[in-house]
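K.L.:
Given below, in the form of C-alpha cells, are the structures.
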Structure I
Amino acid sequence: MTPGLRIDNALGKVNHLPMHYTTFRDRIARPGVVDLVVITVPPPQDGTVGLGLCADFAPAAIAAGARLIGLINPAMPDAPGAPRLPIDRFEAFAETSLQLPELKLGTPDRISHKIARRVGDLVPEGATLQLGLGSLQTAILDALRGRDDLGFHGGMISDGLLVALSSGEFRRGVTTGVALGSTSFYDRLGTAELIRFVPVDQTHGIITLSAIPKFVCVNSALEIELTGQVNAEYLGGVQNSGQGGMVDFIRGARASEGGLSIMAMPSTANRGQVSRIVAQFSPGTPVSVARSDIDIVVTEHGVADLREADVKMRRDRLIAVADPAFRALLSRESS
C-alpha cells in the first residue's frame with residue numbers, strides 16, 4: 001500500500017483485496033480477468049524478449065491470454081535466469097528511458113544485528129532461506145557470513161543477496177520472482193548466472209515449498225498479540241501494507257521437512273515508546289497471520305518458541321521477549 005494508494009483508498013478510488021500471493025495469482029490466471037499487461041522489458045534478442053527482473057504475476061495473466069505491450073528500456077537487465085517470450089506474443093512495443101525504480105536500504109542498527117544473530121543461530125545446516133526486504137534482511141545476511149551450505153528461495157531480492165551470493169553463502173543458487181535495489185545491483189544482475197526468476201506459483205506455491213528440505217522463512221510484522229496473532233498490515237488504524245506472500249511462505253516452511261517459520265522484529269517502535277508485542281490488537285485491526293501458523297518469534301531480547309505451546313505458555317514466552325519496560329504492563333493487561 002504505497003502512499004499514493006493510501007490517499008486513493010481513503011478517497012474511495014481504489015479498494016483492497018485481502019488475498020495471499022498465491023490466491024491473487026490464481027485470480028489473474030483465469031482468462032478474462034486481466035485484459036492488458038504492460039511490462040518493462042530489456043531490448044529483444046534472437047527473436048525473443050526477456051521479462052527482466054519482474055517475473056512474479058505477469059506470466060499468469062499472459063498465459064491466460066491477456067494482450068501484451070512491452071516497454072523496451074535499455075536500463076532493464078536481460079537477466080540470464082528470467083523467463084522469455086517470442087516477439088510475436090507482444091501486440092506492440094514502445095521505447096522508454098525512464099530510470100528503473102530503486103530501493104535504498106537503511107544501514108542495520110545495533111538492535112537489528114542482535115536480532116539477526118539470534119536468527120542465524122536458528123538456521124540449520126543445509127537450509128534454504130526466504131527473507132523479506134529491509135535493513136533486517138541485510139543484518140541477517142551479515143550474520144550468515146562464512147556459511148557455504150545455503151540456498152535462497154523467496155519472492156524478492158535486493159543488493160545484499162547478490163553480495164552474499166558472490167561471497168559463497170548461497171552456492172546452491174537463488175530463486176526469486178522480483179529484484180528491487182540499486183542501479184549497480186541491476187547492472188550486476190545482467191550477468192548473474194545463479195539467480196533464477198520464476199512466477200508466483202513457483203516462488204510461493206505450497207507444493208514447491210513443501211518439497212524443499214529445511215525451508216526456513218524469516219519475516220517481520222508490525223505487532224504480535226500475546227496468543228501469537230500477527231498484524232502486518234494496519235498502522236495507526238490505517239492500511240499500511242498488503243498481506244503479501246507471508247502466509248504462503250509460513251505454511252510452506254511448516255510443511256517442509258525440517259522447515260521453520262521465524263517472525264523477527266524489534267520489540268518496540270517509535271524509539272522505544274511503543275511495544276510491538278501487545279496484549280490485544282486495537283479494534284478493527286486485521287489478523288494477518290493466525291496464531292496457529294506461528295512457530296518462533298525473535299526479538300533483540302530473546303527467542304519465543306510457540307510450537308505446540310498452549311495459550312498461557314505463549315503469553316509467558318512472548319512477554320519474556322518483550323522490552324523489559326513493558327513486561328509488567330503486558331502481564332497486567334493479559335491477566
Structure II
Amino acid sequence: MNFYFIFYFVLITSFTLIGLWIYSEKKLKGKYNKLINYFSFPLAIVGLYCVFRLNLDFGYILVGLTSFSLFFWFLGRILSLQKLIKESRSFFLILALITIFRSFLFEPFQIPSESMIPGLEVGDFVLVNKFKYGLKNPIGNKTLLSNNTPGRGDIIVFTPPHTSCTSKIEDAYPAGSLISALPNQVDIWKNLNNNCSNLGLKYVKRIIAIPGDTLEIRGKDFFINGKKIEKKLIESNLNQSVYMETQNSKKYYVGSSNLRELKFFQSWFIPNGYFFVVGDNRDNSLDSRSWGLVPEKNVTGKAQLIWLHWPSYGSFPSLSRNKVIK
C-alpha cells in the first residue's frame with residue numbers, strides 16, 4: 001500500500017473540506033458544517049495512521065499544523081469569520097506552546113528494545129533534554145546555538161546514519177576513524193542500510209568514547225586511551241552478570257551474557273564531531289560496534305528521566321519506574 005499517496009490524499013481532502021466549511025459558514029450560515037465535521041473526524045484518524053506508518057518526524061507535523069492554524073487565523077480575519085478566528089486562534093496558541101516545548105526543550109521517546117537493560121526497559125517513556133547540548137532547529141535538527149557537548153557516560157537519543165537512506169557510509173566511518181575491525185564491517189553497514197527510511201530511526205545508547213579518544217574493544221572489555229573502563233561485578237547467575245561501570249565519576253549498570261564468550265577486537269580513533277555509542281545490554285545491542293560512529297549533528301538530546309512505563313497496550317501504564325536516568 002502506498003501510504004504517501006494516502007497521506008497526500010488526506011492532506012488535499014482536508015484542505016477541500018476546510019474550504020467547503022468556510023463557504024458553508026460564509027454563504028450558507030453554517031448549513032453543512034455538521035456534515036463536514038462528520039467527514040473530518042475519520043479523515044484525521046487516517047492521517048495520523050499514515051504519519052506513524054511513514055515514520056514521519058512528529059516535529060515536522062507540529063510545525064506544519066502550527067503554521068496552518070496561524071494561516072487560517074489570518075484568513076478568518078480577512079474574511080471576517082468570527083468562528084474561524086476563534087477556533088484557529090485557540091489551535092494556534094496550543095500548538096505553538098507544544099511545538100516550542102517539544103522542539104527546543106523536551107521530546108518524549110519510548111524505549112523500543114532490550115538493548116539498554118538493566119537501566120532502561122522496553123516500554124519506558126523517557127524525556128529527552130534537547131537544550132542540554134544546544135538550541136536546535138525543529139526542522140532538520142541543525143544546531144542554532146551550541147551549549148554543552150555530549151560526554152562519556154551520557155545516554156543520548158540520536159539517528160544512526162545507516163537508518164537514513166540519504167546517508168553515506170562515510171557518515172558512520174569518517175576517514176581515519178576505523179583502525180582495525182572485522183573483515184566484513186563495511187558489508188554489515190550496507191546490509192543494515194538496506195532497511196533505511198527517508199528520515200531514519202531514532203536510537204538510544206550510551207556514549208563510550210568522545211572526539212579525540214582512541215578506543216580498543218577486546219572481547220567484552222573497552223579501553224579508552226589505553227585505560228580499561230572500570231567495572232565491578234554486582235550480581236551473577238548462570239545466564240547473565242550485572243556490573244557497575246564507571247566513567248568520569250558516572251556510575252551505571254551494564255549487563256553481560258554468561259552463555260557465550262565474545263572473541264572480538266576493534267580499534268578506533270574518534271574524530272571531531274563524532275561519538276562511539278553502545279547499549280548497556282552489551283551482548284544484545286546493535287550499536288557502534290556494528291554500524292559505526294554517530295555524527296554530532298544526528299544527536300537529538302540527552303535522555304533525562306523516565307516519566308512512564310507502559311510495556312504493551314494490553315497492560316496498564318505505571319509510574320513505578322519514574323526516575324532520573326544515570
Structure III
Amino acid sequence: MADSMPHQIPEYALAVAAALWIALAIDRWLGESPAPLHPVVWMGRYLGMGSRIAPPAYPAKRVDLPMFFIGALLWCVGAACVWGIAMALQTLVTLSLPAWAVALLLGLLLKPLFAWRMLRDEVLAVESALAVSLDAGRKQLARLVSRDVSQLSEREVRESAIESLAENLNDSLVAPVFWFVLLGLPGAALYRFANTADAMWGYRGERNGRDWTWLGKWAARADDVLSWIPARITVLLLALAAWRWPAGLPEEARRTPSPNSGWPMATMALLLGVRLAKPGVYALNAEGRAPSTSDMQRTAQLGGRAALALGVFASLAIVATTGWRWA
C-alpha cells in the first residue's frame with residue numbers, strides 16, 4: 001500500500017481540483033439548482049424556526065442569556081448535521097470510485113454551496129431595471145439586500161448593488177471555496193450553513209416584530225470568524241483583477257460595523273473611484289464620484305476576473321495539499 005500511495009495521491013489531487021472547475025462550469029452555464037434540491041434551501045428551512053423562537057421586540061431584554069444559549073445550541077445542532085451529511089457524501093464518493101467519477105460527483109455536490117452567476121446576474125439586473133424606472137430598480141435591489149430600499153435615490157441604488165456584489169463575492173464564492181480547499185466538502189457546507197444562519201438570524205435589535213440580538217449573536221460571531229480570512233483573500237483577488245492595489249484600504253475598510261464586509265466593499269469603492277455608502281451608517285471613499293452604468297459593468301467584470309483567479313489559485317492549493325488531507 002505504501003508503495004502505491006505516491007501514484008494515488010497526485011491522481012486524486014487532480015480529481016479534486018477538477019471537481020472545483022466542474023462546479024464553476026456548472027455555475028457558469030446552468031446556474032442554481034432547483035429549490036427542492038438546493039441544500040441552502042434546506043438549511044434555510046431549519047433556520048426558519050428562529051422566527052418562532054425569537055422573543056417579541058418589545059419589551060426587549062438588555063441581556064438574554066437563555067436566548068443566546070438556545071441560539072448557540074440550535075446553530076451547533078444544525079452545523080453538526082450539515083457537516084455529518086457532507087462528510088458522508090464525500091466519503092461515499094471518494095471511497096472506491098475512479099478519479100473521473102470522483103471529479104464529476106464531487107463537482108456536482110460542491111456547486112450548490114457557492115453562487116457567482118446568480119449574484120452577477122442579479123446585480124446587473126438592477127442596472128437594467130433602473131433603465132426602466134427608479135421604482136423598478138428599487139424593487140430589483142430588494143432581492144439582494146435586507147435594508148429598506150423604498151427611499152433610495154438612483155445613486156444609492158447603484159451604490160447598494162455594487163456593495164452587494166463586493167460583499168457577496170466573498171460570502172457566496174470565495175469563502176465556500178476557501179473552506180472547500182481547507183476541509184473538503186464538509187468545510188464548504190459548514191460555511192454555507194454559517195453564512196445562511198447569519199443572514200437569517202444575525203440582526204441587532206428588531207426585525208419583523210422580533211428581537212434577534214441574543215438569539216442571533218452566536219450565528220453572527222461564527223460567521224465573522226469563518227469569513228475573516230476569506231474576506232481578505234477577496235481583497236487580494238479584486239486587486240489582482242484590477243492589477244493595482246487600492247491605496248488607503250485599511251482606513252476605509254474599518255468604517256463599517258462588520259469586521260469583514262468592509263474589506264471587499266472598500267476595495268471595490270477604491271478600485272472604481274466611487275463612493276459607496278449606507279445612509280446613517282458609513283461612507284466608503286466618501287470623496288469618490290457617484291457610480292454610473294459603466295461602473296456597474298466594471299464591478300461585474302472585476303468580480304468575474306476575481307472568480308477566475310480564485311479557481312486558479314484554489315486548484316494549485318488543492319494539488320499542493322490534497323495528498324495528506326484526502327488520500
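What follows draws every value from the coordinates through simple rules; no lab data is involved. If you're wondering where the values come from, they're calculated on a predicted model, not measured in any experiment. Cβ atoms are built from the backbone, for glycine too; each structure is taken alone.
K.L.:
Using distance in nm of label points 7 Å out along Cα→Cβ at positions 29 and 237 as the calculated read-out, with 4.0 as its value, let me know the right label among I, II, III.
P.N.:
I
K.L.:
Quick check: 1.17 is what I get for Cα Rg over 2.2 N^0.38 Å, for residues 165-204 alone, calculated from one of I, II, III. Which structure matches?
P.N.:
Only one of I, II, III returns 1.17 for Cα Rg over 2.2 N^0.38 Å, for residues 165-204 alone, namely III.
K.L.:
Hey, helix-only ellipticity at 222 nm (-39500 (n - 2.57) for each DSSP H run of 4 or more, over all residues; to 500) derived from one of I, II, III reads -10500; which structure?
P.N.:
Answer by label: II.
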